[in-house]
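Quick heads-up: structures coming right below.
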Structure I
Amino acid sequence: MIILGLSFIALLLIGLPIALAMLGASMLVIGIEGFPLSVVAQRVVTGVQSFPLLAIPLFTLAGSLMNDSGISERLFGFTRAFIGHIRGGIAQTAVVGEVFLSGISGSSVADCAALSRVFVPEFSKAGYGNGFGAALCAAAATLGPIIPPSTLMVIYAWQANISLGDLFWAGLLPGLLMAGAMVVLTAYIAHKRQFPKDADFAWSRLKTAFHEAAWALMMPVLILGGFRMGVFTATEIAGVAAFYSLLVGLFVYRTLKWSHIPAILLQTAKETAVILLIVAAAAPFSWFLGIEQAPQMLSAALTQATDKPWVVLIMLNIVLLVLGCFMETIAIMIILVPILIPVLNLFHIDLTHFGIILLVNLTIGQLTPPVGVLLFVASSVTKVRFGVVVREVGSYVGVLLLTLIILTYVPWVSLWLPQALK
């Protein structure tokens, strides 16, 4: 197991993509141990032979269709008409609008790009500053994987062998709690920096914006309502989201052109291939960790250190936050979850509850350098220097960490809704 870890780190340091690093380390160790290399091929194939993973390309497609069809802009227009009149209203619109957007796309990266493209020019006109605007868009995009539906939820539910539906419902209140924390912080910053107010509130403006966004607002209701009533399964939600985005873009808003479809499908294929390549490459990696009894060794080490679940959760949060600074979110999940499941069961930690803790940790990791993917997306879209975005995002990372502590030690926030709906 030491050889596996050292070879994996060495391959990362020389610049190999994480999927190839995992695959190369696995092949090296399996060859040294005398297993036939055909084991690697078998594990790679079986690693992606899972029905729940079918939701990944469909959610990716739904997000691409949504961004291209202008659904996100209409959602933001509605939220701006609703709360834009308060001080710093445009900034609050970005956070509240992301709540609706998260219920459609499920991708933090896609949401960050959409928020940055729409709002940062508006922030600049209103005198907020591009650095603050880029940081706010990156922070708000962390809601994408938490508020259902979510690609990361699909992967975790598949790994932990738990109900994807329960995990979807479990993410709703934590996502709203995170959004509320960012709203409060944004209000404080707006008053401290004396950000201007938007146009005065007008019912006519709100009515017009609601009519324009009605089809977009119906999408989260259709997805979660249809799932709650048993019309379609949690996996089928992804297909429904993609089909709905296509219909609305082509025939309702008419902003999506048939000529755009091939490029959208190609982009979806590329993004899906990246995710599934990591999933496939991690299969032999995780298999060898299991052969070497890594979960049992970790369980033994933790039981010797403590017998208290709350202490274990502290240690896991610290480990996940540190790893989030240096590794990509999906890679962390694929490598660690199979090792952690036996530990969580040993300490009687609810797997659905931990799934939310894990996802919040990973989304915070997307805001922390050096590998803060949301910081890079916001910086590249807005043309704001990376260091400026990092400085501005610090306060949002702070409130998200506070929210993480609440979610870790108040499991009711995550578990009440799935239990109430059973």
Structure II
Amino acid sequence: MNNHELFERAQRVIPGGVNSPVRAFRAVGGTPRFIARAQGPHMFDAEGKRYIDYIGSWGPMILGHGHPAVLEAVQKAALDGFSFGAPTEREVELAEEILSLVPSMEQVRLVSSGTEAAMSALRLARGATGRKKIVKFEGCYHGHADALLVKAGSGLATFGNPTSAGVPPEVVQHTLVLEYNNLAQLDDAFSRHGPEIACVMIEPIAGNMNFVRASVPFMTRLRELCTKHGALLVFDEVMTGFRVALGGAQSLYAQAIPGFEPDMSVFGKVIGGGMPLAAFGAKRAVMEQLAPLGPVYQAGTLSGNPIATACGLATLREIRKPGFFEALAASTRSLVDGLLGAAKDAGVPMAGDSEGGMFGFFFADALPQNYGAVLATDKERFNRFFHGMLDEGVYFAPALYEAGFVSAAHTADDIADTVQSARKVWK
């Protein structure tokens, strides 16, 4: 069946024809591509067309699709059993691997999705502090738990909804939403509510309003205020963890801010290597508030799944190899620089940025610093560019509000072909 026929068939049995909203192409129009297979940096749709893949399953495929070491680990694990409902040695190995790379954490709990990890971290922060209020930032997405679905960017931004139906006002009455990178609002929120704030949750590099960094002065002040008022600083590194640097975004801020570390961290995507797996962690005193040791309940039938942990462990071991992130960052930077150069030659206003294997670009004269500025960029030009590139066999995220991802499998030729396609589209 072709893509159109599959989409028609899917819409009869799945809401919107998709199992995650942004896949539906509603923001950009047209028919979603139904992917049949992928290898290395390429995906192939149901009609056999090849695409250079800059989605990478929305971040996990940092090694590209079908990496031999990961395939071997998954195949071997599958032969031993799919799920046991009992602990395994591999769960311990993966936890040790993650902790060895993230010194801000002393213990970690494995779960099955980024949403589950963020939701659990939020509950743990409230349980550990005995407080109710939480702070998040407009345009930051932390999964679809009720208390966090407020001005959440990503798929919600795509459809122009500041929140979600089905979330009662009383559920989010303790959620304070501030503007990203706004120091004055940050100071005001803590001066008004400091003793009541359990935690501040932030994407250190927001990937759900495309690619927007928290400035160093903003992050410095955020750390100071959380420390002063006894609130926990929670880094949502589902997207940035092991993607922008081996130690995640927090390692980058630690280089810029002496002694910096978050109190709690949330991870997903790369640590599962493409399998459903996520985690949250903190110092031992906080993590020991979790059941079965403490009063904060959290559980999951498939948590620490033996196949997912095999996939994640193999992925982390590959990205630890010397020079991996230097090469990945260079490839990603060359893509962004190439696109910006081609845009300039074509007289198209464009701004872009990257870190490690994560990147973003906007049709604007300057990089946005917050969600409102992202909304002001040229959405219609992005939509035309997206479809032009898709026709050329280059698959960017089908929404202005999503970051992009480069893998270790992308070659210089892939990037050169992408830039050449952009030149052609802009003509």
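Bear in mind that the values in this text are calculations on the coordinates, not laboratory data. Only a predicted model underlies this, so the values are computations on that prediction, with no experimental measurement involved. Cβ atoms are built from the backbone, for glycine too; each structure is taken alone.
Results, tabulated for the structure shown:
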quantity	calculated
Distance in nm of label points 7 Å out along Cα→Cβ at positions 147 and 355 - structure with the largest value, from I, II	II
Source structure (of I, II) for helix-only ellipticity at 222 nm (-39500 (n - 2.57) for each DSSP H run of 4 or more, over all residues; to 500), computed value -12000	II
Distance in nm of label points 7 Å out along Cα→Cβ at positions 11 and 347 - highest-scoring structure of I, II	II
When relative contact order in percent (Cα under 8 Å, 6 or more apart) is computed for each of I, II, the largest belongs to	I
